[in-house]
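Structures for review follow.
What follows is calculated from the coordinates using simple rules that are stated; it is not laboratory data. These numbers come from a predicted model, not from an experiment. Cβ atoms are built from the backbone, for glycine too; each structure is taken alone.
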Structure I
Amino acid sequence: FHLLDGDENIICLMRDNETIASEADIVRDHDLMKRTHTYGILAADNRQTDEFSASLVVYEGHRQGEYATHIGHKMFFTLRPGEALVWQWGHIQKVHGGFDGSVGMKSWGDRAAKLICNGKMLYTPDLRKPSGRHALSASENVAFGEADTSKPALFVKTPGQPAHATFSIQSPYVIIGGAVRLLSKRQSADGQLKVSLSFDGKAFQPATAGSGFEEVINLDPHFPPIGPARYAYFLKVEMSGGAGLESIAFDTDVQMAPLSLPALELGENKLLYTDETQGSAVRRMRITHNWVERSAAKAPSAPAAPVFPENGAAVEGTQVTFKWQEPTESGAAKVTDYHFQLSQHADLRWPLSPNFDKLISNTASKGKPEYALPYVGLVNPGQEYYWRVRARNNAGVWSGWSPVWKFTPQGPGVPVSLRLAVNRDARTVTLGWSANSRGRRPVRYKVYGSNEKGFTASDKEYEVLTESIQITGKRTVEKFPSNLVGETQETRLVVVGPDLKLPNANKAHYRVVAVDEKGIESGPSDQAFVQR
């Protein structure tokens, strides 16, 4: 299974910076997640948070079967005449989910609920037109008044016999309540209506106890915040005597995620309309698009050119600090932030990883027209990459994207094929590896060792998050010493033995870094495990 964490907005790449790591890969090597920005573009860079996220991925047991998924749910919907889906960005304090703490959301429930948007499914079928018959999912002993206004739009066909009409509402979004307004006509004193509601069209429950002839039914009690998610409901109207239905209007509240809502972007927008009208059938419709043009705040200009690296340049090393020209703006609006993206694709169809989709205000470069990659080895030597930037001013308005620029990092590739050879007679273990075919030829190697599975290779003292998961809110950081074992010009080194004097020898886990003739280092390799 690949790990695509929607909560933490994260994918992790293997050491080749191309393959998406699986959950098992990250369990085996936490450093794959430690070197990756977690919790998305709106979260500030924080190494401790990334280490905490890595600590959550721990299951080492056998994996089989399939994970539970909601991928079978489709957002398809069909609108009938008189029906509309309304996207809205407001929040009316109605939600559905585990906000009582029953599914681990006790601390996040209120916060999550405030981010939810509430839209509507509106439906007012014209029961006096043939199109109104699409509103009925089932009926018995009913007739349509059509143009005869002396009769209700929908009435009992054969008096004295059971009569009902069932209406259905289907939504691609979770339904959280709403209201239904009924207007009825009574042709005789014994006329009565009975309204009931169902989620499957079979088992109905009373929706109103009255026999009123202009009534608003509150749906909210039938769609509580806790319980099964509902995407449809059926409303049965039972008529007896001289009762009939003149009109019905559904105002259904639905729950929407803000990132799923449609939006226009600066520049060209293409909107596509399709329908199921076949052949020479007459198609008559009016499509209206409304939007608000805001001219109070002028958009800043996009960064015009790179400062470093120059477009098309070769760059020494893989830990690059990108710099660009700051837009020269006049007036009150000043540039306050930048959005940086990097991809292996020239069209920047998606960022290489979460490390390369950044708001600069959430990095150490806040306030500067630059972005420094946090670690060595996040990009590959000898491979061409593409990047772009856009600016935001203090009015919150974004510029368009800059031109796409490209560069190629240079240096040695990450050592590969780590292996351990045991000499039982000498009671030693020799670590071996191979030079990467990518990048420049290494002239020497640095070896690192640790008893920490998934350790981070470091030449110097470094901080490590050591909080206990049992102690909520407790975040402790300890300083760990360098884990450098030594350097060698060979592609092997004895790392375990009774007489070794090397620092950090006789450890359980090892990594290797390649160094070229210019002193440029690769990223750290995968880890080799000594059998215990």
Structure II
Amino acid sequence: MGRHLIILQDNKLASAERRQIETYTIKGKVLDARTLQPINDALVYEVRNSKTTYVNSYGNFELNLPAKYESVAIGVKSVHYRDTLLVFRAAENEKKLLLYPKEKPPESISRQPELVEDVKLVQDLAPDDRRFKANYFDDYPKRMAQISLVPGISSNRDFNGITENKFSFDVLAGYAAGVSAVEIGGLVNIDRMFVKGFQLAGLGNIEGGKVEGVQIAGLWNNNRGRLKGVQLSGVGNVVRDEFKGVQVSGIHNYVHGQMRGYQLAGIHNYSRLDVSGGQFAGIINMTGGSMKTFQLSGIANYGENVGGVQFAGLCNIVEDTVGGGQMAGLFNYGREVNNFQLAGLYNISAEKVGGAQIAGLLNYGKKVNGSQLALFNIADTVSGSSFGFLSIIRKGRHSVELSADETGIVHFSIKTGAYGFYNIFRGGIRAGEPDTYDFGYGIGISSATRKKWNFHWELTVDQVLEKGILEAPNINARSHFLFYRNFTSKVRLFFGPVLVGHVSSWKNSETNEFLTDISFYPFYSYQFDETQVELWLGVTFGISFF
């Protein structure tokens, strides 16, 4: 039992006659040994001459061969059956060949997930019979070199798509199973299974399997499998599997699998999975997995997780965790930031900030274990400090205070921010002189708040309007050393000494006499040009709520 290939000699040709003509024809029929039914998907070829043909829907074939051979070696390949080779004398009229099914059922026979035959350009360039033939071969003959004009005109003839070449020179375009040394093409190089060595193409390189070496193309490199090496192109590089090496392109680089290496592009880099290396782009870098090293772009960077650092001219966005840092001209976003964010406008961390946030306008972090520095800071909790004009910390310090000092001015103050650093907004009126008042801003730091006694240091700067006149600077700068006594969680009394520096340019234009009388026994006084400077020691006491 088994499949039979019946080779029938043309009865019109005798052996002597065959030697007198240039070619002769072998006819035959491929049958299924179990059912004796025709097989309609078989490839028939003569090994030495590289002549091939396909059976028709009835299993019949015709193969034209040179007359000079006294014997012929006929091979048969089919997707569902084992490869079979038959050698017989050309003069013999009929031969039978037993074929056996493959051990694996057809549904379990795997193919490459990304075939070059699926590329439209390959379908346009490579003849159908060359592409179809490649599906029947698992072992590839090796040749020292191939010379091609186009895929249909090659020194390897019908077998160029299933031949491994050490060297390949393609005038316009070439088609091969693989290259193990050097391939140079005027326009396009196409290799179905692998490239190991060096490739150069005027337009592009297309590979269906693993690449180890260097690819250089005027426009693109398209690798359907893994790559270990370097890709250089004028427009774009594509690797649809794992990548280890360097990609450089004028416009974009794309990696579908894991990446270990570097991408440099004029516009865009994209890696679908994790990246251990770096990305440089003129406009944007993107990774769908974790970025372990860095991203540098002119406009934006995006990553699922970043263990390294992002640098962008405009913005950085990380969906999950920033293990390293972010630096951007406009803004940074990360769900959780372990180290730092630095932005010209604002930083946002939806969850935790373990390091520092520094921005020109705004920082937001839900839980800040480090520090914030910006004009405005917003957080739920801060264990470090938030430095800025206004910091709003939900679980921070919020209090209103009434206080009096040696100048006779009674102040109402609002203090808000973190316990480590808070902002002070205040205004006051001089007792008995309602036309003398001030308004100002300050900052403060404090010790632990759960003890009965706490120490605070504050610095306030107030513009004083005496007799309601605001014609020139008349400023009190006060350094407060305050002791707070907690009576309840909502009520505290405080007092302490103050070092005051007073600077005033308010004077009588006719007598040139300074008009301010807000000072309190100054121990230092100095006048120069249009300004008077005084120093004195004062005192502050008051009550704090909330």
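Here the criterion is Rg/Rh (Cα atoms, Kirkwood Rh), and among I, II the highest value is seen for II.
Out of I, II, which has the highest value for distance in nm of label points 7 Å out along Cα→Cβ at positions 64 and 224?
Values: I: 3.9; II: 3.1.
Ranking I, II on distance in nm of label points 7 Å out along Cα→Cβ at positions 64 and 224, first place is I.
Ranked by FRET efficiency 1/(1 + (r/R0)^6) of positions 56 and 336 (r between Cβ atoms, R0 = 30 Å, to 0.05), structures I, II are led by I, which has the greatest value. Comparison across structures I, II (criterion: distance in nm of label points 7 Å out along Cα→Cβ at positions 232 and 496) gives the highest value for II. Calculating distance in nm of label points 7 Å out along Cα→Cβ at positions 24 and 192 for structures I, II picks out I as the one with the greatest value.
Once relative contact order in percent (Cα under 8 Å, 6 or more apart) is computed for every structure in I, II, the highest value turns out to be that of I.
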